[in-house]
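Derivation of every value follows stated rules applied to the coordinates shown; laboratory data play no part. These figures come from a predicted structure and were not determined experimentally. Cβ atoms are built from the backbone, for glycine too; each structure is taken alone.
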Structure I
């Protein structure tokens, strides 16, 4: 529950564009700047994620016997690796580009 004093405080400025937006805390980014940084980080995250997936698939095909069950597990792990690495790299890239 918000206190009554919280509604009287002026909104804090965005750390990047200095625009005062309600709901932004000191040192945070406004939604517009955050969306811009995520848009810029997306291609980098996509490339790094695909390289990691290629490494996982290469390792699986080079080291494991290629039965049908192994292929299904490799496909599931590759998909999970793609989304997990992409999310991590996007967050790291946003934090690096923020400064």
Structure II
């Protein structure tokens, strides 16, 4: 089980959140706000998994020059991930604003 989680952390995380959302839909009668909160939590958890992966790659066992290069590439990956997350959240907000106007 530990190997499965280590090799496929995004799939395991997605499956857990899918189960939580299905449970909320079937048994807890969630509203739209509850689903938005779960989506936000999903983005936060996914980003933290990505950051953990980056930290493991640039850990203390690397040489200094190689570590500096890894840090720069890791920061670029973080920036890209944050831009993508921001874009998705803006798209969701725009869709919700349009739905509220109708």
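The maximum of mean count of other Cβ atoms within 10 Å over residues 31-38 over structures I, II, that is, the highest value, falls on I. Out of I, II, choose the structure whose coordinates give relative contact order in percent (Cα under 8 Å, 6 or more apart) equal to 23 when calculated. It was calculated from structure II.
Have a look at I, II and say which one yields 43, 15, 8 for semi-axes √(5λ) of the Cα gyration tensor in Å, as calculated. Intermediate results must be reported in sequence, preceding the final value.
Details: I: 43, 15, 8; II: 33, 20, 7.
Answer for the origin of the read-out: I.
Looking across I, II, the calculation of helix-only ellipticity at 222 nm (-39500 (n - 2.57) for each DSSP H run of 4 or more, over all residues; to 500) that yields -29000 traces back to II.
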